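Please go over the structures that come below.
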Structure P
Amino acid sequence: MPKRKILVVDDDPTMVKLINVNLKLNNYAIEEASSGEEALEIIEKAPLDLVVLDIMMPGVDGWEVLRRIRANPETEELPVILVTAKTQDSDVIRGWELGADEYVIKPFNPLLLVEIIKMVLDRSYEERLERRKKQKEKLEVLRSLSRPKSN
């Protein structure tokens, strides 16, 4: 069976190296991008199995990369895991709304990220859509509970 190909997108070379080392140890083929622009070029050219995507990058950020992936019929089913330091509920909800398959907050355990990647790759497209929908619903409930009540 050919190796599954994963694109790791982050403007922090240390983060890219940390993720790549653990993925290579688990027999994945790796592509790297240090910007949103570079990621979009690779996504357009190379057949990929999954994208690990940082949000906060100069120029084209991860939000825009994810939006473009989901807007393109050729890549709309490509699994995307957001890996970010953005921890606000509104950011997590935005990730689900834009179509992220998982939302992993930095700092994270690299071994756990590998397990999350395996889980996402094992899900069907329909299962991934259903999971996104349920996560978004759960986060909306949490958001409503944290709003101040009006008298």
Structure Q
Amino acid sequence: MKVILTEAVESVGQIGDLVNVAPGYARNFLFPQKLAMEATGKNVRELEHQKRLLAQKREKHRQEMLSYAEKLNAVTISMRRKVAEEDKLYGSVSTVDIGKALEEQGLEVDRRNIVLEQPIKQLGEYEVVVRVGAQVSATIRVVIEKEE
């Protein structure tokens, strides 16, 4: 019996898959648990329509993320910090500091999406990666200057 899965079922398939299962398995387990629906012509057309709508929605969201990433790529953050000998900072610049600086420029970024291997502890110019969405990231420039 051909069914369309409405939920992911282990060892059978993922949401939206058109699979062939035993009639008893479909009638006694999949249908009562609302894990699947019968693969009639109408249901198959509806599934295809839903897949197209979902694909359009994902593409629109991806385009929005790409345009936001372009904005972030143009951003340069300049921070002034107190320094000790050999241009080492008192303290460090972390993702929280970078997130606050981005917020001051009017850009909303969750600090957990700022990828910083280690906190910045010296003067200089750094490139920091910001995850914008799934498989979309941007690179911002962070300049640490000496506070007079």
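Coordinate-derived values only; no laboratory data. Values in this document were obtained by computation on a predicted structure and should not be read as measured data. Cβ atoms are built from the backbone, for glycine too; each structure is taken alone.
For distance in nm of label points 7 Å out along Cα→Cβ at positions 98 and 114, which of the structures P, Q scores highest?
P
Tell me which of P, Q gives -10000 when you compute helix-only ellipticity at 222 nm (-39500 (n - 2.57) for each DSSP H run of 4 or more, over all residues; to 500).
This value belongs to structure Q.
Which structure, out of P, Q, was mean count of other Cβ atoms within 10 Å over residues 74-81 calculated from, if the result is 14.1? Each step should come with its number before you reach the end.
Numbers: P: 17.1; Q: 14.1.
Derived from the structure labelled Q.
Out of P, Q, choose the structure whose coordinates give distance in nm of label points 7 Å out along Cα→Cβ at positions 10 and 26 equal to 2.4 when calculated.
Derived from the structure labelled Q.
Quick check: 9.7 is what I get for mean projected area of the Cα convex hull in nm², calculated from one of P, Q. Which structure matches? Show your work: numbers first, answer last.
Numbers: P: 9.7; Q: 12.6.
For mean projected area of the Cα convex hull in nm², the value 9.7 is produced by structure P.
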